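Asks: Read through the structures below before going on.
Read-outs throughout are calculated quantities, based only on the coordinates presented, and are distinct from any laboratory measurement. Just so you know, these numbers come straight off a predicted model, no measurement behind them. Cβ atoms are built from the backbone, for glycine too; each structure is taken alone.
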Structure 1
């Protein structure tokens, strides 16, 4: 619609865990060969049961993945320098520290119950307990909002598209050299 490039950090992280040989090697070294199926595909079920449920192991996995995503993002960004602006979407933007390399932060905000209902509808294989575990590992919504430069309210009380269009107009009309 607006022809603005978006780097989806979560999707890139999932892909890198299978395609980035440095990361694959690090994960196997840290967590063992069972981290991957014989065909080279990440063994998500095994990782979920042996890594994601252990805070220390999850932190170690994140300490491997986040730096590789940062390298990938830098390469991606180099290919998009001529664009008026780009967006980076990341669930763990603050937790990974990647917010520090961005010019502005937009937080899309919705009440937890609404976010939960949306996630469970989108991912019917997830349970309420799994959603709660995910949220507990993230910075609280209120803290994200305090750190944001812009907030898009996505709680079914305000139209989202006008909020997005307003930000788009502001970003398009901002002199990039004035940063």
Structure 2
């Protein structure tokens, strides 16, 4: 299995590959995240990247919350993603970054756990983006295995969090591929 930092780089690229394929006429398409269009989804991911840089630099939750609102894409969503993802990748790669505690809006979180949040966000939203635009929905299996390992312990409560729809369906076999299980666990029905 791959390291979490390698999985993060892979998950970042999984998202980027799909984002670069979005056509001009697809930005207003609906996504599996029912409140978001493709552009809204991209804005969420870029805002998350910017949040990561701030949190790993020591920002508090109030500062981060204030910065999350609004448009983070501007006229060139791909360029905004490239810049923000480079910031996030560099922030996580700094020596000692994973030993920090970040002041996330949900509460103080070990940076290593926060890295798992970002891997999950990238992979799940890469699938959402592919589903919305008719792209390739197959995700990197090593990165998916890392994401599954971080999210699976939350299975009993995941439906109550409010970020993963109805949570697991209870119909996916325990020996199903990790991607199938991860999507189902996160409320996505492939």
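Asks: When distance in nm of label points 7 Å out along Cα→Cβ at positions 72 and 104 is calculated for each of the structures 1, 2, which structure yields the highest value?
Replies: 1
Asks: Quick check on the output: 111 is volume of the Cα convex hull per residue in Å³, derived from one of 1, 2. Which one produced it?
Replies: The read-out comes from structure 2.
Asks: Same structure again: From which structure (1, 2) was FRET efficiency 1/(1 + (r/R0)^6) of positions 80 and 112 (r between Cβ atoms, R0 = 35 Å, to 0.05) calculated, if the value obtained is 0.60?
Replies: 1
Asks: Okay, next question. Looking at mean count of other Cβ atoms within 10 Å over residues 136-143, point out which structure of 1, 2 has the largest value.
Replies: Greatest value across 1, 2: structure 2.
Asks: Here distance in nm of label points 7 Å out along Cα→Cβ at positions 32 and 64 was calculated and came to 2.5; which of the structures 1, 2 was it taken from?
Replies: Here the read-out was taken from 2.
Asks: Here helix-only ellipticity at 222 nm (-39500 (n - 2.57) for each DSSP H run of 4 or more, over all residues; to 500) was calculated and came to -18000; which of the structures 1, 2 was it taken from?
Replies: Structure 2 accounts for this read-out.
Asks: Right, here's the next one. Could you figure out which one of 1, 2 the value 0.4 for distance in nm of label points 7 Å out along Cα→Cβ at positions 24 and 40 was computed from?
Replies: The structure behind it is 1.
Asks: Using the calculated result 13.1 for mean count of other Cβ atoms within 10 Å over residues 48-55, pick out the matching structure from 1, 2.
Replies: Derived from the structure labelled 1.
Asks: Have a look at 1, 2 and say which one yields -0.60, -0.90 for log10 I(q)/I(0) by the Debye sum over Cα atoms at q = 0.16, 0.20 Å⁻¹, for residues 56-119 alone, as calculated.
Replies: 2
Asks: If you don't mind, another one. Output the label of whichever structure in 1, 2 has the greatest value of mean count of other Cβ atoms within 10 Å over residues 8-15.
Replies: Greatest value across 1, 2: structure 2.
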